[in-house]
Structure I
Amino acid sequence: MRLFVAVVPPDAQGTELDAAIGAREEQLRWVPPQQWHLTLVFCGEVGERVVPELTERLARAATRTDAFPLSLNGGGSFPKQADRARVLWTGLHGDTATLARLAERCAAAARRSGISLEDRAFRPHLTIARARRDAADVRDYVTRLSTYAGTPWQVESIRLVHSTLGSKVHHATLAEFPLVRYQA
């Protein structure tokens, strides 16, 4: 199973972002708003027998983190040259330090469960669209989103998500873990 761990923004924040994006060009493959998420850890292909241990460890990681405020904010592309972009994204504002610690805890949970993760820096963002081919010019979208500041919300949980690829990508939440501060 192809798994990732994510924070999912509330529907109201998705609706705001959707309105800010405006008209969508066909040069991009747009991520449907109901699939928008902030990936904390991409686990990749994981055997079903690993899922119970991963679930237990993620639940423990969540109990060590207080709920925290975030908002969707601004926009950009990967790579940074928006005229040759592969990905269009919106960024985050708020307690990104806690978000980064949460991502580290989730990555540690995955590694302790025997999952081999890519060694790359955590770059918090929400992917809005991907280029259909090699690259796309997303300068207009980056400009449009440059002043975007969404309404803040409290991140109160994380999700373990099963992603099925195909002509239509499907995401199914396997488990949701409330953030509850660990009491020593």
Structure II
Amino acid sequence: MTVEEIKQNLSMSDVLARYGVKVNRNGMCCCPIHHEKHPSMKVFKDGYNCFACGANGDIFSFVQAMEGCSFKDAFISLGGTYERQDNRQARAAVQIGFERKKRIRKKSEQDERLFRKYLMGAISLCDWWIDNREPFSEDWCYAQNKLPWLLLVYEEKYLKGEEVEEANVYRRCREIRQRFLTI
């Protein structure tokens, strides 16, 4: 049972009865904590208060005062049970989440490196064709037309930190590679 369940099932009068203390009709009794002969302790449904010695509290503090024990011992004495939760499952779930985030971050870093490799490769190819081909030839003009767009993508992605449509960039970089590497 939990603390709340014990408090719902046991009244202060029930606990006093366990110790042989009789409560009169007015809810008063002799305080068993300081052993008196005249009633000075008022008993409530969920607690007590002694006007002579100042002791007060709930059923748990009463058992603690009577037996000189800890809350844990009083709790067990009143029928409480400690259910130790197995944290292995929670720890495993946290570890799985951590590993998942790590895999996602690693995959994202790999994707970023691949994207940068494709983009820089296409820029290098266009640059090489512009420097090494006959000006105004078909390939030279193609490279001249593609290079500004590639440089703009690079600027937006890496200098300004903006999002770019990566699928479109991949497609165009593949077209450039196919055009220049198959010649």
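Just so you know, all these numbers are worked out from the coordinates, no wet-lab data involved. Remember, predicted model here, so these are calculated numbers, not experimental data. Cβ atoms are built from the backbone, for glycine too; each structure is taken alone.
Match the computed value 8.2 of distance in nm of label points 7 Å out along Cα→Cβ at positions 79 and 127 to one of the structures I, II, and report its label. Mind showing how you got there, number by number?
On the way: I: 1.9; II: 8.2.
Label of the source structure: II.
Suppose you compute relative contact order in percent (Cα under 8 Å, 6 or more apart) for every structure in I, II: which one lands on 35?
I
Where is distance in nm of label points 7 Å out along Cα→Cβ at positions 7 and 175 largest, in which of I, II?
Biggest value here belongs to II.
Output the label of whichever structure in I, II has the greatest value of FRET efficiency 1/(1 + (r/R0)^6) of positions 47 and 119 (r between Cβ atoms, R0 = 25 Å, to 0.05).
Values: I: 0.75; II: 0.00.
With respect to FRET efficiency 1/(1 + (r/R0)^6) of positions 47 and 119 (r between Cβ atoms, R0 = 25 Å, to 0.05), the highest-scoring structure among I, II is I.
Here Rg/Rh (Cα atoms, Kirkwood Rh) was calculated and came to 0.97; which of the structures I, II was it taken from?
Checking each candidate, the match is I.
Taking distance in nm of label points 7 Å out along Cα→Cβ at positions 31 and 167 from the coordinates of each of I, II, which one would give 2.4? Could you put the intermediate results ahead of the total?
Numbers: I: 2.4; II: 8.0.
Of the options listed, only I reproduces it.
Among the shown structures I, II, from which was the value -19500 of helix-only ellipticity at 222 nm (-39500 (n - 2.57) for each DSSP H run of 4 or more, over all residues; to 500) calculated?
II
One of I, II was used to compute mean count of other Cβ atoms within 10 Å over residues 39-46, and the answer was 16.9. Which one was it?
So the calculation was done on II.
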